[in-house]
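What follows is a set of structures to go through.
Taken together, the values in this text are just the output of simple stated rules run on the coordinates, not laboratory data. In this text, all values refer to a predicted model and were calculated from it rather than measured experimentally.
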Structure 1
Amino acid sequence: MKQNNNAHSGDNHNIPRIGLTIEEAALYSGIGQSTLRELVSWGKVPGLMVGRKIIIHINILDFFMRVNQGRNLRDRNQVVGVEYQGLELSAV
């Protein structure tokens with residue numbers, strides 16, 4: 001029996017996911033869900049709003065974690081925000 005590792009139970013397409021929900025991003029990164037929601041609301045992590053759901057691009061999350069290594073993510077003044085400028089990610 002083939003096991004489906006895709007997050008959507010009815011989806012049998014093995015398409016790599018580039019967008020993560022807050023819940024998935026928390027599991028992927030180890031950052032708590034409430035902290036991720038706060039980072040999005042502060043404008044430090046860009047998210048795509050789909051109704052009430054927030055989707056975060058996996059490259060943004062990876063870059064955000066690299067530029068904020070050693071910083072307290074609960075302190076708004078310490079957190080370095082990230083954004084796309086054209087096709088490149090940059091710290092802001």
Structure 2
Amino acid sequence: MVRAAKSKIAQKEKSDLLYRAILTLKNEEECYSFFQDLCTISELRSMEQRYEVATLLNDGMLYSDILEKTGASSATISRVNRSLLNGAGGTRTCWSA
């Protein structure tokens with residue numbers, strides 16, 4: 001099996017197992033159930049907030065407006081923006097689907 005270059009986080013077999021498990025989910029309900037079983041409410045809210053921040057940044061919204069709309073810290077907004085600019089492109093893949 002030929003693999004694309006992996007990020008630092010996905011260099012272990014355990015990571016592969018998690019991502020393969022996610023790929024088996026068939027619908028939104030299965031996704032909710034999977035992540036609710038696996039993550040704490042705080043972890044889920046954090047991921048949801050970061051995805052919302054990424055979407056708003058992609059839409060061209062200003063940091064100050066994103067902070068007001070989402071309650072995300074400026075550090076989180078900046079970190080998400082760096083990921084959009086220099087990351088692996090995963091969120092952009094979702095938007096283009």
Structure 3
Amino acid sequence: MIAIKILEAIANCFYVFLLLIFVRCLLTWFPFVNWENPIIKVLRLATDGYLNWFRKFIPPLGQFDLSPMVAGFALIILRNVTLYLAIFIMSMLGFLR
């Protein structure tokens with residue numbers, strides 16, 4: 001039972017980070033956003049490190065930056081691999097039946 005709660009917590013962490021990336025992308029559409037606001041600054045610090053890794057490899061197409069979309073897909077794939085691996089390990093150790 002506790003193993004399932006741990007897996008749910010892991011999945012929720014990935015979804016929260018994906019939501020932060022989505023909010024970060026939405027905020028770029030509004031030119032009046034104050035990027036020096038402490039809350040938005042924390043959002044940028046939390047997401048830009050991950051997004052910058054993809055921006056190195058994916059150039060923008062005109063005004064469109066596709067790196068957040070690719071980063072989101074990569075995050076979902078990483079979530080699935082992590083969860084399936086955790087389920088496999090937990091079932092092999094007898095925590096899941």
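Summary table below
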read-out	value
If relative contact order in percent (Cα under 8 Å, 6 or more apart) is computed and equals 22, the structure in 1, 2, 3	1
Value 63, calculated as percent of Cα pairs over 13 Å apart, for residues 23-70 alone, assigned to which of 1, 2, 3	2
Answer label among 1, 2, 3 for the case where semi-axes √(5λ) of the Cα gyration tensor in Å, calculated from the coordinates, equals 25, 18, 13	2
Test item: helix-only ellipticity at 222 nm (-39500 (n - 2.57) for each DSSP H run of 4 or more, over all residues; to 500) calculated as -21000, pick one of 1, 2, 3	2
